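These notes open a run of structures that come right after.
Read-outs: derived from the displayed coordinates by stated rules, not from any lab. Note that the coordinates shown come from a computational prediction; the quantities given were computed from them, not determined experimentally. Cβ atoms are built from the backbone, for glycine too; each structure is taken alone.
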Structure I
Amino acid sequence: MNSSTSPYTHLHFPGFRFREKEMARILAQWDMGNGVLLTGIRRTGKSALMKAALYRYAQQGQAVSYLDVQDEDNLARFYQNLLTALLNHLPVTLKDQLSTALGSVLKLPDSLSRWVRQQISKVSIPDVVEIELQPQQEQLLRYWKPLTDQIAAHIKACGPTDTPVIGIDELPFMLENLMEKGVEPNEIVVMLASLRTLRDAGLRVIIGGSISFENLLSMHSIPHTVLGGLFRLPVLPFTRPEAQSYLSETLAGRFAASPEAITLVLDNLPDYVPEVLKIAHGFLVTCENLEACSDSLANEIMPGVRRAFLQQFDERLAKNYTSTELSCAEQILDAVAQGAASGTRLDGRQLPSGYHRVLSRLQYDNFIVDAPDLGWRFSLNLIRLWWRASRGMA
């Protein structure tokens with residue numbers, strides 16, 4: 001469910017597995033009153049981890065809310081959903097104090113103050129609340145900063161556990177949508193700064209996105225300070241032992257769960273991204289011997305993986321780069337592809353002037369990621385293999 005319908009999603013993740021280390025780190029940050037930023041390439045399971053962490057925290061008696069904003073393109077509607085998610089879990093005494101205080105804030109028009117106080121009354125009902133936003137969209141946009149300043153001042157009076165943890169999933173996609181709709185960068189700065197204000201006051205959040213948040217901000221000259229104070233947690237592909245456990249458990253009782261079959265599959269998969277393993281699982285369930293597993297790998301699993309992952313990279317090169325930028329991008333990708341799979345440094349002297357911006361774009365588009373020793377590597381081995389093949393590299 002996305003934020004255009006409701007800020008709440010029923011979070012049922014009692015059997016979530018394989019991310020216990022990341023889960024422990026997230027819950028520890030929340031216990032300390034801190035926020036978390038999930039980072040990583042697409043399809044590594046960031047959304048599933050976020051939902052599972054919120055579910056786990058809710059099981060401990062903590063208030064949580066989840067906003068999926070991947071398709072959101074209306075800033076006022078996002079504010080409304082965020083406001084609802086927040087107000088729905090504030091202590092009753094704090095709601096009363098906030099309701100009273102809003103009536104005396106000189107910067108807020110009376111109509112907006114009355115509207116917010118009405119919402120405070122509505123969210124006291126213990127159920128999902130749908131709020132009519134349309135009459136207040138313009139005012140909510142114009143006066144969002146003084147409104148959040150007031151909310152932040154009252155949150156400060158609470159302990160961290162008296163306010164909810166709010167999950168905001170796919171926030172970078174929402175920023176892209178807003179920019180495509182013509183929302184000015186300064187309005188996005190105000191929105192992100194208001195989130196920082198609420199966080200500084202004690203509101204705990206977990207933010208996730210499939211694209212490089214920092215690169216998106218840099219490309220649009222938005223200060224990175226809005227992300228300050230967030231604990232950055234990378235969500236990496238599964239390790240081989242995790243991938244082996246995943247296939248053993250999900251294929252239990254079938255031939256493909258045998259050690260021989262799993263070894264064959266893992267030796268031939270290019271990456272252990274959860275989505276790759278799901279594709280493999282879907283075909284392996286009917287394999288009854290090693291020959292069938294091998295045939296499925298060649299004719300079903302790998303074509304399915306390529307369809308799921310590679311077409312988007314061709315499209316990004318065609319859509320996101322000018323002819324000059326494309327030439328530079330190809331030089332960068334060639335250099336990375338000719339280096340070690342674990343990563344290689346780039347020699348900027350061999351690249352065109354201004355290559356740093358193209359480098360940021362390639363990170364943003366998930367072609368490459370940071371590697372040890374100030375180097376770069378492809379985000380997926382599959383992309384490296386594809387690029388080398390497409391460029392005629394041995």
Structure II
Amino acid sequence: MPVSHAQAKVSSLLEMIAGIADPRDPRGVRHPLVAVLGVAVLVTLAGAANYREMGSTAADLPQRLLDLLRCRRHPVSGRCLPPSAATLRRVLIEVDADALDAAVGAWLRRHAACHAQGWTIALDGKDLNGSWNADGRLVLFSAMTHRRDGQDAIVLGQVAVPAGTTETTQVRTLLEAMELDLTGALVTADAAHTCAETARYLVEEANADYLLAVKGNRSSLYAAAVTAARDLIAGDPHHVITERGHGRINRWATWAATIDEDLGLPHAARLAVIRRDVADLAGSPRSKEVVIMITSRAHLSAAEISAHTRTHWGIENLEHRSRDTVWLEDDHQAYLGHGPRVLATLRNLALGLFSIHGISKIKETVQAIGRNPLRALPLITQSHIEPSAVRL
């Protein structure tokens with residue numbers, strides 16, 4: 001059968017997963033693995049949050065999409081047949097999660113934009129609260145690129161944190177698995193990763209820079225940073241930004257200075273203090289938060305440190321919030337086999353597709369595709385589209 005133009009366009013997405021080993025016994029296999037995983041991607045775009053919903057959504061997919069996703073045909077009627085909920089569940093539980101993570105990450109990296117001055121990458125972990133097994137709760141550690149001034153992000157790579165370890169031990173594993181040239185990159189992370197080993201690895205081996213938060217988990221470093229911060233904030237802030245929205249006024253004030261003494265973190269070059277004041281719309285104070293940041297990039301200004309820090313907070317909230325609110329990830333009690341991790345990877349791919357194509361209204365778009373799955377065609381068949389192409 002000749003390959004259609006649409007099939008040729010979607011081939012890169014399907015070929016990404018075609019090389020993954022099929023975990024099923026070849027005897028009795030009715031649906032090819034590439035079709036099962038392709039359908040899983042599409043029904044995830046349509047908002048299916050569990051195996052039952054995935055099977056129900058797949059059963060309603062139009063023939064055009066099933067043909068595009070290489071589903072098998074009925075020997076008599078010639079109609080394309082979607083995989084059932086039982087087939088989807090069995091495959092997603094048994095498929096090699098490491099291989100799928102690697103394939104999805106590599107495909108997204110090929111489509112992710114890199115800033116002219118290099119990558120800016122946020123490291124962040126997520127507990128899958130409903131996914132417990134004999135080893136405990138599943139924790140996924142991912143690297144996300146900062147894109148479009150923090151409006152969205154693409155997951156460049158993801159690994160599962162082994163039982164008995166923490167995210168901090170997986171920085172090298174994650175970044176090296178991505179096989180990405182990090183020369184000149186800026187890596188941002190929360191205070192859990194603020195340690196000498198990570199700082200040395202990023203600067204000396206990855207040829208990157210870091211921007212790390214400093215908190216009380218590193219007591220000696222925190223004490224030295226607080227002492228330096230007291231002198232720094234005695235003067236006026238070097239950068240101030242105010243935003244109104246969601247019924248409040250946010251004001252971020254940032255001070256930054258060169259580090260003249262050894263604070264105990266290798267390659268530390270600049271220290272910054274960011275204070276966030278929150279007030280109601282009448283101007284009455286509601287809360288105040290202060291964070292200390294340290295970076296190895298000596299030329300970062302107060303404005304740049306503020307922007308990168310706020311972007312980091314924004315994109316970690318974006319990924320977590322979308323997976324929890326759109327696909328109800330924390331409410332999903334899946335725990336068998338590789339299912340929870342594979343479902344998370346499919347959601348990362350869906351978010352990546354939205355991000356690549358400039359779609360920021362995630363929930364509205366997912367709901368629109370759920371009402372009419374053909375709206376997903378521009379996402380899986382074109383390299384670049386206008387957000388309006390997926391009409392809500």
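Looking across I, II, the calculation of distance in nm of label points 7 Å out along Cα→Cβ at positions 157 and 229 that yields 1.9 traces back to I. Which structure, out of I, II, was mean count of other Cβ atoms within 10 Å over residues 37-44 derived from, given a value of 21.2? Value 21.2 for mean count of other Cβ atoms within 10 Å over residues 37-44 corresponds to I out of I, II.
Which structure, out of I, II, was helix-only ellipticity at 222 nm (-39500 (n - 2.57) for each DSSP H run of 4 or more, over all residues; to 500) calculated from, if the result is -16000? It would help to have the intermediate numbers written out before the result.
Working: I: -16000; II: -11500.
It was calculated from structure I.
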